[in-house]
Structure 1
Amino acid sequence: MSLVTSRDLRSHRIWRDAPLVGVFRLYGYMNTSEIVRNSVAIGMLSPGQITAGTVQSLATLLISDTSLTIIGFNHVRTARSFRGRNTAIQRLLKSPAEWLLWIDSDMTFRPETFATMWQAAHEAPFPRIVSALAFMFDGNNHSLAPNIFDWNEETQEHDVRNNYPLDDQFWTDATGVAFTLIHRSVFEAVEYPWHQDHVEHPETGKPMGHDISFYYKCRQAGIRVWYCSDAKTGHIKTFEADEAAYMRHLGAKT
């Protein structure tokens, strides 16, 4: 078993082979057939490596919120993310957990990130999908963008919303799954497979990624995404892609 030092955590070195499930408080609900209200299953995919910053963020969340009921930790080790996501969702639906919290294995966040999303999920308009603010980085052209996508009826495509409301909450049509809270009823409303590789738009034939295609199905089922730009995350690349980095990126383009 490898150990994580404070220096490792500060530098976001990779944490290998450590028993992550030992970090979480797992409750004895797995033998019940009833849904446990306000419970969460954590879903995470990885190719076998998880950034130490993500581990630190998770530990801090669970230490700070002793009232949070974690039903299970669905860590799927796979290089094929669309298959791994389907596996984690199937595990959720076989469990009594009410919500699935997706956390990518290279995300950082603070306890208030989840607290903001959790509060939003339990207040009007009572959304069934709640996303934190996260950013995508394209290493080929060194571009940085928020994972906020609005459906364009004219082009029949999802457009990135680069100029989003700061520290606010609003509806949008798609996001990634970097740090996203989804109610189990969403997966019951959308047909399996929830995530697919090489999906084409049914009318235009244009390709859609497996995350975007999932949200397209949600939109067809009348389910949209409640986006919390006041719930901040970081995305670990060769740097931490967060809101501060995005604002610097915008400034450099002008």
Structure 2
Amino acid sequence: MTSFNTGAQASTNTSASVAPVIPAGVLAGDVMLLCVQLFTTTGTPPVVSFSGGGGGWTQIGATQVAANAGVWNYGSAWYRVATAGDPGATLTISETGSPAASTWWAVALAAYTAANTGAPADVNGGAQAAGAVAAVTCPALSTGVAGDWAVFMGGGGVHTTITGPAGSAQRENVVSSAQVGAGIWDSNSSAGPAGTSIGGGTISTGAGTNWLTAFTIGLAPPPVPVLGLQQQQSGRSMMRKRLMYSDV
């Protein structure tokens, strides 16, 4: 059964990189989800890369761009399946394309045990809102398999705090001194059978001018082993035979 394990967060101002430390409690095989919020005055999307501990990461969906008044926030979601060398390692997240002097970061990481390591994101969607807004809506999706956890992540150029969707469990939440924030929240249990609706809630901050992005992810459970299904079918077949013989 999928469960939340541990998490981390980091932020930095006027820098071309940010360096969160992967928690020592992460287990090999955990699915690590990463929310990256990159705030800049550059209108061309910077290229994000990873080095050091944590190795390569796979992006989930598309980068969301919140733009207003010559300022941009680029929000993105990523995952990695943890290996034995990841716990306690420093992950360096870098960008190219935006001057360091006008680049601000906030990142949040959450590790989940017993999730699907082959295809963690069953469904996903992103959204953005910018200007005189105080919230962004996490996309509403329908799960494709039974047992998904609903995970919500987002942030951006915010005020002093950010709050996740109502009823969700907060895992990580950071707002830098420059008021760039990132957070991860989840359903804290299975959302239900395939076809269950997830998302539709909001990630909110204080009133004023904000640059916000949000993601909804259906974190899939491990697939049912084919061998297990074959054993179940074999067991049912044997039961039918026994019933037939008992009727003779």
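Identify the structure, out of 1, 2, from whose coordinates distance in nm of label points 7 Å out along Cα→Cβ at positions 86 and 102 was calculated to give 1.5.
1
Matching task: 14.6 is the computed value of mean count of other Cβ atoms within 10 Å over residues 158-165. Pick the structure from 1, 2. Before the final figure, lay out each step's value.
Working: 1: 14.6; 2: 19.8.
The structure behind it is 1.
Please state which of the structures 1, 2 yields -3000 when helix-only ellipticity at 222 nm (-39500 (n - 2.57) for each DSSP H run of 4 or more, over all residues; to 500) is computed from it.
Numbers: 1: -8500; 2: -3000.
Considering all the candidates, the number was obtained from 2.
From which structure (1, 2) was mean count of other Cβ atoms within 10 Å over residues 182-189 calculated, if the value obtained is 17.6? Write down the numbers at each step before the final one.
On the way: 1: 17.6; 2: 23.1.
Only structure 1 yields this read-out.
If you rank structures 1, 2 by mean projected area of the Cα convex hull in nm², for residues 62-109 alone, which sits at the top with the largest value?
Working: 1: 4.1; 2: 4.7.
Comparing 1, 2 by mean projected area of the Cα convex hull in nm², for residues 62-109 alone, the maximum is at 2.
For volume of the Cα convex hull per residue in Å³, find whichever of 1, 2 sits highest and give me its label. Let's see the in-between values first.
Details: 1: 138; 2: 119.
Checked 1, 2; max of volume of the Cα convex hull per residue in Å³ sits with 1.
Work out relative contact order in percent (Cα under 8 Å, 6 or more apart) for each of structures 1, 2, then name the structure with the largest result.
Numbers: 1: 20; 2: 25.
When relative contact order in percent (Cα under 8 Å, 6 or more apart) is computed for each of 1, 2, structure 2 gives the biggest number.
Quick note: the coordinates plus some simple rules give every number you see, no bench work behind them. What you see is a predicted model, and the numbers here were worked out from it, not measured in a lab. Cβ atoms are built from the backbone, for glycine too; each structure is taken alone.
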